[in-house]
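Coordinate-derived values only; no laboratory data. This one's a predicted model, so the numbers in the text were calculated from it and none came from an experiment. Cβ atoms are built from the backbone, for glycine too; each structure is taken alone.
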Structure P
Amino acid sequence: MIDLRSDTVTKPSEGMREAMARAPVGDDVYGEDPTVNALQERVASLLGKAAALFVPSGTMANQLGLRLHAQPGQEVIVESRSHMVRYEQGAGGALAGVQFHWLATSNGILSPEQVEGAIRPRDPHTIQTALISVENTHNSGGGTVYRLKSVEQIQAVAERHQIPMHLDGARLFNAVVAADVSASEYARHFDTISCCLSKGLGAPAGSLIATSIPGAIDRLRRFRRMYGGAMRQAGILAAAGLYALEHNIARLKDDHERAKRLARALHTIPHIRVNPDAVETNIVFFEVIGTALPPSELVTALKREGVLLNAVGGSQFRAVTHLDIREEDVDTAAQVLRHILTA
């Protein structure tokens, strides 16, 4: 089966499984798991932050960031299709008591002018802006990458208004590889930053949130416990993360090249509308038009032919390349789509 639904569907490699099996463990709630501690130190170093905290998921990492920075009744500036808005089940409102100020873009990338215009005035009649959140790469924008200059300009706005910044870096290392910018260079512009080990990097689970704010890690640890994210002998998972960081960052370039290869192949298929030049990382959005085949039936037909793909609304579909997808898989998936749509 060629699974292009997400880069979260990867299976641990033999080397990763061996690292997990050999991992020394302890009780992480007591801070005694040596492999978790090593992972946290490694990620903090990669991001140039004082400390990092291991959590079960990217959603939890983002929610801990919200809880750290914002008080109930305050507002968070986000792009309108960001992960926090679309895929975290309203947790910002339910758990942190905040509301989002949505800013619409064509590709998921906020401009400094948009951000500045969205900041609320400091008066007793108006909800207060507590946080600016940026997603890099931007999932629903098509895996788009924030350029460093843009991040610097948004940070300048945040500093003028004394508002903290959070980076949803679920696919940060895709951005690092695509933009040829170090993770720490991106991270230094943010007060907190999350990164995911199970997207692209191939680990079975886990994310981290990192910061240099004094005392913040202790607060984040308490919030993690409150949200049910405290784990015990989590070194088994942390070992997978360490292996992923060691072996699977540089190879993200292969995923990016295969995504572009897929987009170019799709561009030649009747009924498919896609812009290959818009593919920056490992995500390809395309539209199927001029056919009576409903999206759900196309997904079913593809599955029968050994290709898994997600319909994401209307006539739009998403394909994601990852370490379990080879060049020949990309070519086969495109051939299957051509066969179904031209039959």
Structure Q
Amino acid sequence: MRKLFAVVAVLLAAASVLAEDAAPSRFEKVLGRIVKAINEGDYAGVGNDLAQNMQDFLPLAKRTPFLQDLSAEYGRIKKVDQPRLVPPDHAVFVAHCERGKLDITLWLDDQDKVTGLLLLPHKPDLPFPERNATRLSLPFKGRWFVAWGGDTKELNQHHDVANQRFAFDFLGADEKGRTRADDSNANEDYFAFGREILSPADGTVTDVIRGVRDNVPGSMNPYSGLGNAVFVQHTEHEVSVLAHLKLGSIKVRVGDRVKKRQVIALCGNSGNSSEPHLHYHLQNTPVIQDGTGIKCYFEQMTVIEAGKRKSKPDYSPVKGEKVIAE
């Protein structure tokens, strides 16, 4: 039986699930130095990348036998895969060793020092489809603006985060394409705020987050990244995540069966949200941090192009488009 190798120090702050400031290169550089030092038996050198809390928690006298046991069990670390980012402060790597694989989770502070480290036997990835098999409808009615959506970092700020890589941010709009009525800073002046949010397909509610206040526009809440949210599981590996919902508006509970286009909540501005909008993505598990994003094609919508309406069946909208759901 594999030994359990784990060491975690106290983290500096609560993580925001929807924060967008994690960059893969930060974690890759730090872990690259640590892996090199471990492979060379330079256990003192590992300490160069540790924050003070980790140095106190795992001084050289404890670090040396811990890492020696790790190397004896798994051998040299031969290769490390691209990380799975869990914004804003940690990432998960699969390390290929001479005698098996490790899942290495690395927490960094804003100085790129390690504040937490977790090493576990590798857990195989869950299967995920390349695109949705369930027929999805847009999770709202009316006219909306696609603030973020698409397959590249330029089109989609969620792109580097594994579970959100195909996510959408939808802002309510009027016929003129505006997202709010005037220049005031009230949620009620944004056209998205209070609009009905619908289940995109039949399914079972697996998770509900309630009780998160709506932000004043411009003031984001990184301590509760999703804000008020509902997860709906459509198939074993297709789960819709609908986030930033209005405080007190959620109409479903965990275990409820919901029907396609059933009203489940109202659009809000809760969580890591700068203005009222709906965050929507599809992932392969209801466990938010373990998810892999699935590209979504909605069965029908209207897109405004050059002032004209165009019907778009089986379509995945992208940043900058104006869409209408009947």
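Can you say which of P, Q returns -3500 when helix-only ellipticity at 222 nm (-39500 (n - 2.57) for each DSSP H run of 4 or more, over all residues; to 500) is computed?
Q
I have 6.0 for distance in nm of label points 7 Å out along Cα→Cβ at positions 100 and 188, calculated from one of the structures P, Q. Which structure is it? All intermediate terms of the calculation are to be shown ahead of the outcome.
Details: P: 3.1; Q: 6.0.
Of the structures listed, the value fits Q.
Output the label of whichever structure in P, Q has the greatest value of distance in nm of label points 7 Å out along Cα→Cβ at positions 212 and 236. Mind showing how you got there, number by number?
Working: P: 3.7; Q: 3.0.
With respect to distance in nm of label points 7 Å out along Cα→Cβ at positions 212 and 236, the highest-scoring structure among P, Q is P.
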*Here distance in nm of label points 7 Å out along Cα→Cβ at positions 44 and 204 has been calculated and equals 2.7, so which of P, Q was it run on?*
P
*From P, Q, which structure was Cα extents along the principal axes in Å = 61, 55, 35 calculated on?*
P
*Any idea which of P, Q comes out highest on relative contact order in percent (Cα under 8 Å, 6 or more apart)?*
P
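Among P, Q, considering only distance in nm of label points 7 Å out along Cα→Cβ at positions 284 and 308, which has the greatest calculated value?
Values: P: 1.8; Q: 4.1.
If we compare distance in nm of label points 7 Å out along Cα→Cβ at positions 284 and 308 over P, Q, the biggest value is for Q.
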